[in-house]
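Presented below are the structures under discussion, each in the form of structure tokens.
Any read-out appearing in this document is the output of simple, stated calculations on the displayed coordinates, not a laboratory observation. Remember, it's a predicted structure, so these values are computed and weren't measured experimentally. Cβ atoms are built from the backbone, for glycine too; each structure is taken alone.
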Structure 1
Amino acid sequence: MYLLFNKQGEFSGFSYGNLTDKEKEDGFNIKEITDEEHKTYIEKTNMKGYTYYLENDEVVERSPKPDLFHIWNTESKEWNYKKELEISVLEEELGSLELEITNIQKEIKNLKEAGKTFAAKKLEKENIELDKTYQEKLKRYEELTGEEEK
């Protein structure tokens, strides 16, 4: 039994034999393991969220990634929080939410003008939820940047 790693060294699955020509071409690598190790890898990846990487021909176990804003530090062998990554994601999400809220508000106006008040009320509820999400993300953004958005 083998562990299969992609060209970035990330665990991709299990293999029962040699690499195919396509896998070799794509930069895949394998590492032989025992049946007992196979059981452990399955348990940890499927049930506990651990991942494995091949670094310098050595299998390195990584604890589950806390969230999208953590990057693996190969030297310290731990997840490091990247504030600028979270800020960047929040900026993108805030922009998308602003656009979505604006479009819904236009649709609500059009529905009201067309006399479709029930449909407008339904969209107003959706708009309230989106605005709530927007405010939560904006608050987090302001906490991270130390400034209020203009």
Structure 2
Amino acid sequence: MTYVLLPIFIGGLIYIVSRSKSLKMFDWFEKINLSNEVSIIRDYFSNVELPNWIIYNLPDFLWVFSFTSLLFIIWNKKIEKENVFYLLFPMGIGVLSEFGQLFSIINGTFDKVDIIFYVFGGLSSIYIISKFKINNYEKTVTTHF
């Protein structure tokens, strides 16, 4: 689950410490009474200056990496005809969302670099999980019957 939860945590932290408080997520924090905690985190990191690619592009990589990792683990780390659509789905959502921004279908700013980060996030997830033989949570149990 490290390949699923850790990227989401890091991406969320990047958003909390470096993005504008006008984002919808800050309204959500207020509704669930976490505004004070979020302010403490933002204050703690207030002197940290991150490069623009970390602030604006890395979270895209991280959520696609996380989502693709989850799907790849669910599909037992196999790429087959039946699951290719699902493994490409997170990258597709990201790329389509960028074009939605380009044509003002959805809110946001089109960024070609985001498209690269979406694709790289999905492909690197598949590569890393298959290369390092990440264990599934279901394990074969040997019995003596």
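General remarks:
- If you line up 1, 2 by FRET efficiency 1/(1 + (r/R0)^6) of positions 44 and 84 (r between Cβ atoms, R0 = 41 Å, to 0.05), the top spot, with the largest value, goes to 1.
- Source structure of the calculated read-out (relative contact order in percent (Cα under 8 Å, 6 or more apart), 28) within 1, 2: 2.
- Given -21500 for helix-only ellipticity at 222 nm (-39500 (n - 2.57) for each DSSP H run of 4 or more, over all residues; to 500), calculated: source structure among 1, 2: 2
- If you line up 1, 2 by mean count of other Cβ atoms within 10 Å over residues 12-19, the top spot, with the largest value, goes to 2.
- Which of 1, 2 yields 23.8, 70 [Rg and Dmax of the Cα atoms in Å, calculated]: 1
- Origin of the value 1.8, where distance in nm of label points 7 Å out along Cα→Cβ at positions 108 and 124 was derived from one of 1, 2: 2
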